[in-house]
Structure P
């Protein structure tokens, strides 16, 4: 089996060698040997790095991602947690869509001032209620009353 040195992995993955060393320290990837001072990785590390990138994009922490790899470094993806994260992303998309629509309304509103626009005032009230709920949920989560995401 041909191993890839850290420079080759960096070039093929687009990651800096320092990031690869950090990922190895965090237990996300594993080098198999050294050639001089250069770490050597199995070719499978490129798949692992793509999965790590995808996990980070989805909002998983590095600790959560590390838990998704088995001892052999191959993915062991917990489907229930992936469903939960997908649901969180759906909620975030819904909130961002509402925010986008609010901004578009504010930009296009023909009322003399925004405070004279009943739609704008209603949207501000709804946004305030959402913000208050998120703040309360964050406090409960910090106290350990809600499961972490």
Structure Q
């Protein structure tokens, strides 16, 4: 099972293999691969499996209040868009249908409030505007 904080549901939509460090990217690639194969996700509060390579750094942003606020907004908006309650402990799979729904909401801006102020927002916008070409996460059947 993959442990995922809510805002990473959005980050995964446009992940194309870029990240904070080679270790971070390698870990993210593994997680995207596992999710693409249909592995279940459990929503967690705070740092998750994607954050893991950053947690040894002093002052890792994964613990910051702004990241927690980003999680709350992402949970609210992604949950409303999918018609699910996304709270700590919820388990789900990003199958092809859900992934397509989330990407449509992302591309239209309906689930992007959590992305405001993120350093990666411009890259994610470019990926969405490019039809999500090159993304590492594909929906499990």
Structure R
């Protein structure tokens, strides 16, 4: 009987130590995924600017496709409120940023929101591109010349 009580106490103590570490790891993993997506967008934009010629029409523009994966909420991934390209939801858009927000994973963790700047001029014709559902999403980057300025036009794929 005493062995059973000691085993339960040790189990509870171990869980009390492990659960905060698991929670932190889930947010870190998802944050790393979204940072990598922002990096892919940046690389694709730079590659377009360095290797392609801009056109006046998006119809004939050089393009690159970038996939963004929003993981399903699970033990290893917190719920994603949104991932937005071109600005936060409910803004005008045309901002060179990738923004995402993660929900709190427990009572001890808070929701987190991050804005990553892109070093290329961006235009999002229909406002920010916002993804909220889990799964794989595609965006298209096009190299366009507007008013003697080269911009990356980003649209849904």
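Derivation of every value follows stated rules applied to the coordinates shown; laboratory data play no part. Note that this is a predicted model, so its numbers are computed, not measured. Cβ atoms are built from the backbone, for glycine too; each structure is taken alone.
Have a look at P, Q, R and say which one yields 0.10 for FRET efficiency 1/(1 + (r/R0)^6) of positions 10 and 114 (r between Cβ atoms, R0 = 35 Å, to 0.05), as calculated. Intermediate values should be presented prior to the final figure.
Numbers: P: 0.10; Q: 1.00; R: 0.40.
Source structure: P.
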Of the structures P, Q, R, the one that -14000 was derived from, the read-out being helix-only ellipticity at 222 nm (-39500 (n - 2.57) for each DSSP H run of 4 or more, over all residues; to 500) = Q
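Once relative contact order in percent (Cα under 8 Å, 6 or more apart) is calculated for all of P, Q, R, which comes out largest?
Values: P: 14; Q: 37; R: 25.
Largest one: structure Q.
As an exercise: semi-axes √(5λ) of the Cα gyration tensor in Å, calculated from one structure in P, Q, R, equals 20, 17, 16. Which structure is it?
Matching structure: Q.
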